[in-house]
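The structures come next, written out as structure tokens.
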Structure I
Amino acid sequence: MDKSLLKLAFYFLLITQNLSCQKMKSQKMPEFHVEISHPNNDLNITPIQDQIFTLEGKDAHLPYGSSSGEWGYSGKGWTEQQGTPIGADIIYFSRYEDTFYHLKANFSEDLIKDYMERAYAQSGSTTDDKEPLQEFKKLGRYEKFSSATNPYNSFSDLVFGFAPKGMVVVWLNFGKVRIELGRFQAEVIKDDQELEKKFFSKLSVTREEMRKNRFLDLSPQLWENYRIKYLYQPTITSTNKSLRLFEMNFKYYNAEQESMFRPWINNIPAKSRAIPKELNFIWETGKDQQFVGRAYFSWEKTNESFKKAGNNAKLEFRIAPDDSNFEIFLNNEPLKADSTRIFKTEVEYRDSYNDY
């Protein structure tokens, strides 16, 4: 064969291989972590069989072992799973209820596809990004918080929460932002002899011994109550004209988490939110005058206040002119928190007084 033809064939092969590699890279299966949580360590469950269905047709799975952590957060890492989760089929044993449950959950594909396109803002402490932060951008599945030029996280964790009587809640994590996907109901498995044999053959206790030592008959109503939402707008104010707001982070009783940054922290939109469990916010009133305010709330007392306030309420945090304290109001009525704290801090923000 002519040398020039051989050379052309060689280049064609290289180009073909390169295009094939690029196609494989562009079609890389998206990844995510899975967590299994419970309200507290007395209320743990153990999966027996599990399958997470994905849009791509590839099965994903729960972590090994039992649930852990707190409501909405397991505190445990696990091998990354692949695909886009659209449902789950799980058989699990509730140790404190002496009951086997079967969960069949189908997630809304339209909702999942929408969330898979989103990447939520994670931090406003940047001096390099020239574009104002948005609550989220349509960046797809591969954007992770890594530098000042990319302060966004796409979908990172699928979190299951197991409450009494087969109540299961599923959340989506986007870094430190957590959003409830839905509430599902597992059914009691009455004919459970084979499952009992399979599960207890690996344990050093019998089913009777576990029931005698651990059995609790609890209602899921508390965790249902945590899901109650009200339409309200958080706002931070001060008579100090030098006030600059930078960051606000909410943790809600329903285990959702939300973060606000500049510029929209100055006019946070009203939307349906659960009762806040704890929150913090950062502001400045001058060079070396940067502060963090923290507040912690009782669900019962705070929920009663929100019920009285009705929908479209304003949750206001009024900072003293000298930054020494802040008060909380709901529709201009004092709202009692379990505790509040203020302390000085130093975080670099693009609009910080320390930049001048």
Structure II
Amino acid sequence: MSRFRSPPAYQHGSARKTGVLLTNLGSPDAPDAPAVRRYLKQFLSDPRVVEIPRALWWLILNGIILNVRPKKSAAKYQSIWLSEGSPLKVHTERQVKYLRGFLHQRGVEGVEVAGAQRYANPSIAASLDELVAKGCDRILVLPLYPQYAASTTASTYDAVAAWGAGARNLPGINFVRNFHDHPGYIAALAASVREHWEKEVGPPDVLLMSFHGLPRRSLDLGDPYHCECLKTGRLLAEALGLEQDKYRITFQSRFGKAEWLQPYTAPTLAELGRAGTGRVDVICPGFVSDCLETLEEISMEGRDEFITAGGKKFTYIPCLNERDDWLHALTDLVQSHLHGMLHAKESVSELVAARANALERGAKQ
């Protein structure tokens, strides 16, 4: 028995296609403790996510974390769960749908679009199998992380490589590394903030840009994530015409006792509250889809931190989700990376002739 998977049955004369795979981090299949435990085990077992000796981490993960955290996390997921499922998965599926439609509107033919989650369903492997089964022999993988990090973007690459390691007939694969300074992405962020300010009748005292955190050690070892977050924040501030004292860049979701990228979001919100800040608006430019880290950690917990400390008004600016300007920017980003990946359109007569030629030379189908 071969260790390599055989490709799906191929019929000569079939039109060749190019695939686009949008990926995100993932979330549990359900907002309950068993599903959260399965999700956390897969997520926290990734050596890209936790870089400490495997034997020690195995004991901590299986002996403590997976016995304590699932129930608490499940309650948080329940507070943000949608009727269609996890917000992150729902928004990713919608982005896939809109991207497919926008590419079609622009006359980009012969492209199949799919979505996947790094630590959930549909898995990256399953979605790559789906694209190959549809005739895609070239695939563009676009992780929906604006800023590159080894724990997110590189981990996605690992999953693609692991899938490829078991395939006999590999498609050509291109990979989008980041888009932290993409003009369309920055413009969509800025437009979302301006629209929010119109509803609130003006800008806040402070705009806080909260990015997901990483251990400080990752920066010291050469991960560019911190720098790319700072650049995104600077470009957004410039697009909004903000003076330096009118915005803050912080990092959330600290886990464990080690030092993480600073300043931390929660203490900063408490500090602003103690200072009697009239209004703080919070946006999370590191996420293109709302999820647990934005809807619960920021919009709920962050609000409590600020108000309890003495702040007056807290408002959360939603992620880009299905904003039209963002989806057009996403389409621009995909198109710019599809150059050289699209197949020349073949006529029906050319495909028929190719099939007849193959059959004449012994092909079975």
Structure III
Amino acid sequence: MAENTVFRLENVGKVYKADKEADFEALRDINLEIYEGEIFGIIGMSGAGKSTLVRTLNRLEDVTSGQVNFYGENLAEMNGAQLRQARQSISMIFQNFNLLTQKTVLENVMLPLKIAGVKKSKRKEIALEMLQVVGLADKAKAYPLQLSGGQRQRVAIARALTNNPKVLLCDEATSALDPKMTEEILNLLQEINRTRKLTVVIITHEMSVVEKICDRVAILDDGNLAEIGKVTDIFTKPTSKAAKTLVFPNGLDDMINPFDRGHGLKRLVRIAFDGTSCNEPFIASLVEETGKKVNILSANTKSVNGIGYGQMVVELPEDETDQQIVLSFFAGKGLSVVEVEEDD
């Protein structure tokens, strides 16, 4: 992946002023880069500031401090004509589709081209092509309310592609869909990213969405950037409390439960392994090669970008020498081993 920077956010802050109540600080000192051609996730719990952040990327929201650069140009310094031109390169889709119910699918997809002043015959040609891209060419004459939620989101994606954008912003684009339709839309976004070399930015509160298609992810927590990195790294080695909460929705308790240190547990470690090792019987190999045993408290596996990743919480032997033998064995197998702290 060529790391040409599409967006660079430098010390971005956003404060909403209030007349009678205290001002609300939605974003604090955000620094991040989004690269050309990647699928970048922005995730956080409700109220974390993720939707505010994505709206700074096309200047639907002006920042209070810092700056947002788009291909090296500060959005805040653009005049009206420059901003309109930049926005033609930055399309957006939303949770509720934002389709005009009184217009046909084709008319909805043609709308951005009409606003841009494209001739009607050319508008129709481009719109039909985009409907072909999203697999809905046969629905051109239908109306939005005649379609399923997944189909309506496909129409919204087709409409977003009409101006041949460089970036597609997706603000909770799958939140209103059932799991099957969510997977279909995510697969479509992956295909568009691959075939059209489109940079995709996904805003979500669901770790499963990030795990499915994102290359890198930024984790927001109460307006702060808690963690940023490759999805695989954050899944295997989350360092911030916010990341751990998202990887383990109930904290590490959901990996350890019903056990806790009050039930006599001693030293616990979390082992993370990827697709190159998750099918290896390394616990059996541990016993066979070292004669040492561990107590498995919990284990699970997930698909991250189509690769199997697994995690396991184990209790180490009581003897410190035995503990080091076990840890050395795991390290020798290339496994990520993280101590489970008292407050995790």
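Using the calculated result 25.0, 90 for Rg and Dmax of the Cα atoms in Å, pick out the matching structure from I, II, III.
Only one of I, II, III returns 25.0, 90 for Rg and Dmax of the Cα atoms in Å, namely I.
Using Cα Rg over 2.2 N^0.38 Å, for residues 162-321 alone as the calculated read-out, with 1.45 as its value, let me know the right label among I, II, III. Corresponding structure: I. With respect to relative contact order in percent (Cα under 8 Å, 6 or more apart), the largest value across structures I, II, III is given by II. When FRET efficiency 1/(1 + (r/R0)^6) of positions 114 and 234 (r between Cβ atoms, R0 = 35 Å, to 0.05) is computed for each of I, II, III, the one that comes out at 0.25 is III.
Which one of I, II, III has helix-only ellipticity at 222 nm (-39500 (n - 2.57) for each DSSP H run of 4 or more, over all residues; to 500), as calculated from the coordinates, equal to -13500?
Label of the originating structure: II.
Any read-out appearing in this document is the output of simple, stated calculations on the displayed coordinates, not a laboratory observation. None of the values given here were measured: they were computed from a predicted structure. Cβ atoms are built from the backbone, for glycine too; each structure is taken alone.
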